[in-house]
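Q: Below you'll find the structures, each written out as structure tokens.
Values quoted throughout were computed directly from the atomic coordinates according to the rules given, and no laboratory measurement underlies them. No experiment lies behind these values; they were computed from the predicted model shown. Cβ atoms are built from the backbone, for glycine too; each structure is taken alone.
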Structure 1
């Protein structure tokens with residue numbers, strides 16, 4: 001356990017008050033500022049492209065297998081985050097998984113509330129299939145809101161009768177817009193990234209825009225999860241959304257899904273993002289890489 005690294009990280013996050021602000025402009029600026037502080041592997045290559053009118057970017061490290069793909073959906077409460085913020089993590093995932101990583105700038109609330117993000121992620125998955133990429137070589141992944149969006153996209157893929165991806169990775173997924181998990185109160189003082197229950201609910205309302213908070217494609221905790229591919233869920237024991245991951249894993253297991261849930265001691269919300277400054281962040285990414293390689297076979 002890297003106590004000093006973790007304390008340094010927590011202090012860094014706490015020095016960015018805009019991350020815990022309901023003001024959308026400040027949240028977006030805070031996320032972009034945080035992204036600029038994260039070193040990007042200098043050997044990584046990035047190629048921008050468009051999927052319709054949606055910006056996307058391929059990230060790859062030398063040695064990445066072009067036959068293995070991660071479709072990554074970024075976090076940010078559905079109101080912030082971008083390709084640029086997640087460039088460091090995309091490169092790290094590419095290296096760990098020996099895969100190409102496609103990140104997308106899905107539409108954000110409040111300008112584009114639910115179901116815009118789900119529509120965009122499903123469109124990106126369809127695009128991958130249309131380019132000839134085998135579904136068994138694709139892994140869906142995302143963190144926080146992007147983790148919830150990953151789960152929702154899996155349900156949308158199934159309901160659209162598209163072939164499943166090989167598996168999915170959910171990092172600290174946000175799957176409950178009513179903030180019913182006990183860890184929200186229990187870990188509030190330990191998780192510097194979580195904005196607090198009232199702010200969280202306010203952010204959720206921007207995305208929902210009047211939609212019932214238990215709508216399955218918005219809050220996949222309430223979705224029918226039958227038929228989904230294998231899932232890896234990583235969550236920190238010190239984060240407010242710990243119970244979201246536990247409840248989602250339980251519901252998925254009850255639906256017959258192959259689920260692996262990893263509870264990382266003392267880790268805060270989406271600690272993987274901070275791998276350049278936190279050993280456990282890199283260790284978690286390495287574990288994701290193992291899972292991705294075990295659930296994709298480019299030779300088939």
Structure 2
């Protein structure tokens with residue numbers, strides 16, 4: 001009996017160690033070097049509240065008080081992911097800011113946290129853009145991780161005048177489970193998910209239930225455009241509809257046929273831009 005207990009203990013400890021290694025791989029920083037800004041845009045660094053440097057690119061608006069738009073990239077990407085849409089929005093006359101989250105691009109390299117600590121970067125970037133545009137209205141486009149970071153601030157969601165949430169997960173446990181299911185099947189997803197999700201406590205100091213963008217969205221009363229992919233396995237359409245139902249303010253839903261998570265995160269076609277232009281024109285005004 002004692003021998004079996006020892007074997008069981010070894011097996012459990014080995015499983016915990018393996019899951020910690022897997023979790024460490026999931027949060028490892030992604031270093032990259034986005035293309036240098038082309039005038040009139042320019043690159044800069046913004047100080048995050050906890051002392052990190054956040055790399056950014058700023059496109060000035062048509063006037064010093066033009067409405068601003070903050071674009072927030074997805075997990076494992078950088079501000080390069082949104083650069084084309086940023087330049088296009090600047091061409092419409094908006095002041096535009098893009099950033100690299102901590103642990104991404106050229107920003108300070110720290111472990112990724114699925115929007116929890118990245119929310120500090122969004123708060124700093126939002127405040128910088130709001131001040132630079134002399135208090136003008138500011139909208140936000142948050143893609144996947146970026147949308148989570150726009151919602152998960154310690155004091156709630158950003159005080160955006162208009163918010164686009166694109167392929168944003170409702171809570172961390174389902175996000176982890178969906179990714180495991182996509183790569184390893186249903187049994188692996190339910191078996192491994194708790195071992196990974198509950199690492200949020202030793203890694204970030206919060207229970208996984210706190211990393212829930214949908215809970216923060218329920219307290220955001222501003223206008224929201226929620227976008228999802230009809231073939232997205234990471235944030236399935238049912239979860240996107242759940243996010244839409246949770247928003248208490250003016251809202252619109254767009255489920256894009258045929259697109260998976262990566263494709264809906266990287267949209268830059270004419271129809272997508274028309275949706276953005278109409279949404280921001282109605283909520284921020286045209287510059």
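Q: Tell me which structure, out of 1, 2, gives 17.3, 49 once Rg and Dmax of the Cα atoms in Å is calculated. Show your work: numbers first, answer last.
A: Working: 1: 17.3, 49; 2: 19.6, 78.
Derived from the structure labelled 1.
Q: Follow-up. Given a value of 20 for relative contact order in percent (Cα under 8 Å, 6 or more apart), point me to the structure among 1, 2 it was derived from. Each step should come with its number before you reach the end.
A: Details: 1: 20; 2: 17.
For relative contact order in percent (Cα under 8 Å, 6 or more apart), the value 20 is produced by structure 1.
Q: As an exercise: distance in nm of label points 7 Å out along Cα→Cβ at positions 28 and 116, calculated from one structure in 1, 2, equals 2.1. Which structure is it?
A: On the way: 1: 1.0; 2: 2.1.
Label of the originating structure: 2.
Q: Looking at structures 1, 2, which one was distance in nm of label points 7 Å out along Cα→Cβ at positions 180 and 196 calculated from, given that it came out as 2.5?
A: Details: 1: 2.5; 2: 0.7.
Label of the originating structure: 1.
Q: Taking 1.4 as the value of distance in nm of label points 7 Å out along Cα→Cβ at positions 148 and 172 derived from one of the structures shown (1, 2), identify that structure.
A: Details: 1: 1.4; 2: 0.8.
Label of the originating structure: 1.
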